[in-house]
Structure 1
Amino acid sequence: MACASLGVKTLLATEPDQWIGGQLTAQAVPPDEHRWIETQGCTRRYRQLREAIRDFYRRYYPLTETARSDPHLNPGGGWVSRLCHEPRVAKIVLESMLHYPQMRGDLIVEPLRLHAVDGDGDFLRGVLFYYPDQPATLYVEARYILDATDTGELLPLAGAEYVTGAESHWETGEPHAKPEPQPANMQAFTWCFALGYDPKGNYVGSKPKGYEFWKAFRPPFAHAPLFSWIDIDPITHAPRRLSLFGEDGTPSMFRYRQIVDPALYPPEVAPEPVTIVNWFMNDYFLGPLYPPAGAESSGSMPDPSAVPSAYGFTNAEIPNATLSHAMAARTLSECLLYWLQTEAPRPDGGVGYPGLHLRPDITGTDDNPYHKLAQRVYVRESRRIKARFTILEQHVSAELRPNATLAEPFPDSVGVGHYRIDLHPTTGGDNYLDIPTLPFQIPLGALIPIRLRNLLPACKNIGTTHITNGCYRLHPVEWNIGESAGLLAAFCVLRGVEPHQVYESPSLLHEYQQLLRQQGIQLAWEL
């Protein structure tokens, strides 16, 4: 979107069988944002996205007059964010935002499958794609190639230098880093699903395969089995009691990521409530989603299920892990749904909520006879480039900057963000790591690979560590990274320079940052 806005010809190669928008749409995750989001701390385009989503509801949904006139309308009423909404609405808005550059001919959106990257030394010539459901291939030459995949999928194919998992303390000096590198130690990932509730219905199906495994599974750091209303406080690690609807005064998990709120409609047209299940109960951490660095090379992609579990299980014992850990995560979510319907304790002394049911129409999987969850698994941690500059815990942690109100200032800032360092349980057996941070900047150096001249990271694959990835991985920050990377590519095309030159030249950096400001990208916090 940003690259094409400068008239630079751009190809957006999308996953053939999923919506554009990644975690906001295909992964069905409402935006995790910071407390200043309504006034600052995001780009102009991200703000346009948020307001267009609200406007879509105001225009086309039969809301009450009170809801319609609320300037901070939260269509779902969830409390994880100030803007919880259906993923399909975000998909419609994103497609609308892309329509004008497509009409002009500056942008081509093409569903393609990544196959190989063609490179020569430190320069990438192009990318070879497969057409979906066809034997034909498409080779695309481009001046710049941006990787916005959730797992940094392009990096091993391009021969880029990158890291995975947890770095060591001797590498980064971070207080919470590991004594030795652990490339296979990655954050949990989650196969989310949309869940409706009909209190008079009974939607219980057959027991999923693997149910007994997941019902009995208790992580070594947990206070109760995974399927339980007793979970872990991410900050203190103390036991925390939850409930589905908050009937007993405990936090309501249904309201947590609720995306359809009947209270916003007149009673005669009110829809049923719908939530997104992205809970500790369906976090998957028994194995990695992709092979760790060092276990793969260009053209060779070993099955991540070959990596042994740190929790004492073999892949043969984990349901569907012999296919892949992504499929095992899907099984986990299917089993969680069955537990909620049949065995979840209720405050009235009974068990099960049979009126809970999947809403594949919400997630765009209603025409799939085998798969009714979100289209794609929710990814928290990507392969990360080895960058000219790496963002460390010391730069952003509030504990390590006790007298500061802002994180480490970066003169090469290309945007801002804020979120706690939020690491979910890991494939290496670690419990939550949840650390307060200060409002931070995104340094250009974290977007510049140490060697490759025309590859740019465009999401959570920038030069962070396992620890700082935990606060740079959320919706507005990833959006800002993508915009700034797109504008950097366009700037380099129009000026006839390369990204490392912009990073190294004060005059080029100043000119590029002026472009960012003109495009509505905030470079510094105003607190």
Structure 2
Amino acid sequence: MKTFQELGLNAHIQKSLKELGYIEATPIQEEAIPFVLENDQDLIGLAQTGTGKTAAFGLPILNKLKKNKDVQAIILCPTRELCLQISREMTNFSKYSQGVTIATVYGGASAEIQIRDIRAGANIVVGTPGRVYDLIRKRVLKMHTIRFVVLDEADEMLDLGFKDDLDAILEDTPETKQTMLFSATMSASIYNIAKKFMREPKEISVGKKNIGADKVSHQYYFTRPGYKYEVLRRIVDSEPDIYGILFCRTKHETQEIADKLKEDRYSTETLHGDIPQHTRTLIMERFRQRKIQLLVATDVAARGIDVNDLTHVINYNLPEANEIYVHRSGRTGRAQKSGTSISLLTTREAYKIRELEQKTGKTFELKQVPTGKEICERQLISLVDKMKNIKVDEKEIASFLPAIEESLKGLSRQQLLTRFVSAEFNHFIELYKDAKDLQILSPNDKFGGDRGGRERRERQPDENFINVMINVGRDDRFEIKDLFSMVNSQRELKGADIGKVKMSGTFTTFGIDKTKEKVVVRCLKGLRFRGQVIDAKLA
């Protein structure tokens, strides 16, 4: 593994990197940085999220910037959070590089301020495709000076329905530019963009395409229908230092589970499409500061969350598309740290594990639901470890010790220990003293008398969704990701919750947020997929 000093970057950038503590380059950085420094050829970089892709494209761009006030580089990414993250990193990288100015542009914020930043002489613009294209149409962004275009998290931008905006932006850029496309997966849509807008791109792939991150372990638990929330609580309680994201399928479920966790004294907040932008910003700031232990989110709301030290990702429900699982699990195990991806399943979903193992190239481990006794033991050990390692300010606390000693006079060492431990620990003892065994060891285990009623109730339609049928299916090479892209391409449907998807050879039926009932047919009808006109109707 090479150091950054060996990659050919100028002294100003190296000074910034040294101050930031950057010493050894990651595999994608080691290959991409020298290539971009020495070539004007287009580049496709395939690597999981959290592997240092911002530095892989950002450092050589900074190194090659000309000293003028023209916009020379546009970096496109799917979400506001990722825009801000990239801007922060680029600003840190360019701390000692004179004349570098970065503008960040995205929807949901004042366009006037963003326009002022660009006109003040920004060399680099980091933005979401929608806002960037809007600024191009307003003639604020002058594209004739562009030398570099970066598509970061290109697969996610396509999943979110930004294809038309991306096409329009790329068509407006000079042919002489250098285009860099970075993605975790290499889908047919990514290949199409590369074929249309890139010139004989060099492909750098770190690890195998479309697989899970190396430092993530994959675990799953079987749960009886109706007991999933209880199993979730036991998993969280068995990991005292858990810091992660809990993924749910719908806005309604996300809010419901977050509310339950709050009632049960967990440090949690929720992210979904109905959360206002300013509230989301506050939540994310608290989450990054670890004031929130567990963030409950939908896939759309979690796009662009970039936190390097998450310990866990929990799938309350598996996503419909296996590619989405790869994205979810890739949010942990970043920056050379290890992480765990946990999935909660009923036994009827066991086949999905085999599919995911093939997709990710990883082995998934079946875990036993922790018993009450095991949880109490783990919590107790964690408490004792914290007490052993706590920092004590002897000088400040000295004046309080006489009063404390007087209050505790007559208690033995054993009595003191049991009282202090109980003060912190009685909650778990009370909660789990009569806890049932929720373990299911295999898909063949029987549920006993409570199985039928609960499973039948679980199969009932979700009252928060309506079903829609469209006239394309597997025979048309239509995939679930195409459905998400189609829905998100429509402004009135963008970000809508999608329910269960059933796909046959010639048609697809899917659930969509009930609030979209009046517009969904109108929005989808008449669209085209591979030349076929879409017919949509309520099912």
Where is mean count of other Cβ atoms within 10 Å over residues 265-272 largest, in which of 1, 2?
2
Could you figure out which one of 1, 2 the value -7000 for helix-only ellipticity at 222 nm (-39500 (n - 2.57) for each DSSP H run of 4 or more, over all residues; to 500) was computed from?
1
Re distance in nm of label points 7 Å out along Cα→Cβ at positions 81 and 417: value 1.4 computed from one entry in 1, 2; matching entry is structure 1
Origin of the value 1.00, where FRET efficiency 1/(1 + (r/R0)^6) of positions 169 and 393 (r between Cβ atoms, R0 = 30 Å, to 0.05) was derived from one of 1, 2
1
Candidates 1, 2; relative contact order in percent (Cα under 8 Å, 6 or more apart) computed = 21; producing structure is 1
For structures 1, 2, which has the highest computed value of Kirkwood radius over Cα pairs in Å?
2
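Values in this text are rule-based calculations from the coordinates and carry no lab data. On a predicted model such as this, the values are computed, not experimentally measured, just so you know. Cβ atoms are built from the backbone, for glycine too; each structure is taken alone.
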